[in-house]
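Structures follow.
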Structure 1
């Protein structure tokens, strides 16, 4: 059963149920919880599915995803969660394994997604693993390496001219025009599908487990649609509700200037002129997040924040990360640049315990 948080309408879990009639995203009406109120031994060979007792979907497809390293951040004085070390090179595999598992249970044979690259590759890869067809809508100017990788899975690429929002609009139009039978395919959206967020919630669970069930003071992630940001919030909240941990860390987002609706709203009226658009951070070029109200609620409930990072800071941090042996995509660099901003503003204290998610590999070209 699915439910709309905004208006409380309920929907059966079907192929065509992805958005409420009121326009709001849907979520699972109930999330499972482990029987024990204390952490039990986890079989890490099961990957992120070792947290199956927290997940509302059953495992139907996997590629060994999960348990990415949590390493010392060196000169950044934090810990890095290396979410770039996944089968397809980004944290989106967390959501894809859950979403495609849900699709298999629903009996679909075709999935549709829109993406700037990483989510599309993850969905296409896990669809191929499950024997499903995939159609991925992408920006016409997306990075060629990502597009080639998607095509190599056998997925159909639909290139769309215009903004990232134009890509989503074209995909949604195709999904909705198919009518009630879902002929166009199951919308395996990283922004809308609740299973995707169930999958990304496991990053928080891994961080807690890797720290012997002690959560950090703050977690910093890039923030576009909030796929990892909200997932982290839901994961830490689920652990606290289950009694496995005592607290939820502050959630701190890094947006890109020119596409920073959450950060801009938090600081409305404080800037005299618009900063330059940060096109380097292509993974978070989202001006209308599908779950913006839930992102704002997560910030509010964790005493969190969101800031916009410009292209110069992104480029500087990207180079700095590479010189430290961390080959990540520029979007990741917004997170370490944001950490510096948060420290300058006093949002993060000098002795705060911080984890920064490095979300995608820089080796895709």
Structure 2
């Protein structure tokens, strides 16, 4: 009997190898909250829940695979991944599928693929590799080159147009540049340049993008049109009160007032049913996840691993902050899902692979294994 159990134990140890328990518990907790909210949001379409369970299964396998790859190996894929991602973005611009007025997808025969999702990981890989390669001779020109490497894919994604994904990709790239040690004076100058460019940038925005900004300032100007999303989502968030209306008892969701309630606006469903206390639990889980990622980054063995882990950790922050801000009415409405809660396969896969990368960095935090 003992001999029979030995192979099973070895298989279990092999599966658990490289998995960080803290990260695993946090993302599983968030995913369970997401499934609960999705069950309520998609109560008329139970196939959504089954599909999301399938997405989670694929994402967990991808996370495990990423956790087994050493950062030194990941570094070898940085340049090819970035080059392939750029090529795919150019292909989208030339002959991508147009859906709802936006050219964001490539038809690959068995389905459609959104290359911009790939850049959320390919760009920080590339920038971390670049700074690692030049760590001993970092100058201002290196940061300028990094900014160009970031601006090209961000510009191609914004042109689709997809400002939400462009902002996410740009923010992840910025985190790498920030952690690489850019001078604060340069950051201050860039911030001034950004604010100075807001007025001329207004003229190049699409009409629907301008409406989103104006709607943010006063959603009541068009309550049945562009302001509808913000008005209904803020009603749902506010009506949850301290403890919420209870699971499956959200009237805004079940009476179908909340649009996109199982994807971008699932936070409104969650807030209405679980209230402020539920939101605090959600915020604590996100804070612990980000904090754990930053601790892993601080203890990383190489510059590449440190920059990559730091960028991935703050990617979670950007996702959560933009989505919650959008649903709460303090940011314009953009297509950004709530991490680990919103329905969808592509973004979930990106987030779980990012978690796998953090696990890999933590596993290889010593240059010489003992």
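Going by percent of Cα pairs over 35 Å apart, which of structures 1, 2 comes out largest? Could you put the intermediate results ahead of the total?
Working: 1: 17; 2: 27.
Answer by largest value of percent of Cα pairs over 35 Å apart: 2.
For which of the structures 1, 2 does the calculation of mean count of other Cβ atoms within 10 Å over residues 42-49 return 13.5?
2
Figure out for me which of the structures 1, 2 the number 28.4 belongs to, where mean count of other Cβ atoms within 10 Å over residues 226-233 was derived from the coordinates. The read-out comes from structure 1. Looking at distance in nm of label points 7 Å out along Cα→Cβ at positions 66 and 282 over structures 1, 2, structure 1 comes out largest.
Using the calculated result 1.6 for distance in nm of label points 7 Å out along Cα→Cβ at positions 18 and 170, pick out the matching structure from 1, 2.
Details: 1: 1.6; 2: 3.4.
Clearly, the read-out refers to 1.
For the set 1, 2, ranking by distance in nm of label points 7 Å out along Cα→Cβ at positions 50 and 298 places 2 highest.
A value of -24000 was computed for helix-only ellipticity at 222 nm (-39500 (n - 2.57) for each DSSP H run of 4 or more, over all residues; to 500); which of 1, 2 is the source structure? The structure behind it is 2.
Match the computed value 17 of relative contact order in percent (Cα under 8 Å, 6 or more apart) to one of the structures 1, 2, and report its label. That value comes from structure 1.
Each of 1, 2 could give FRET efficiency 1/(1 + (r/R0)^6) of positions 186 and 346 (r between Cβ atoms, R0 = 35 Å, to 0.05), but the derived value 0.15 comes from 1.
None of the figures in this text is laboratory data; all of them are computed from the coordinates on show. Remember, predicted model here, so these are calculated numbers, not experimental data. Cβ atoms are built from the backbone, for glycine too; each structure is taken alone.
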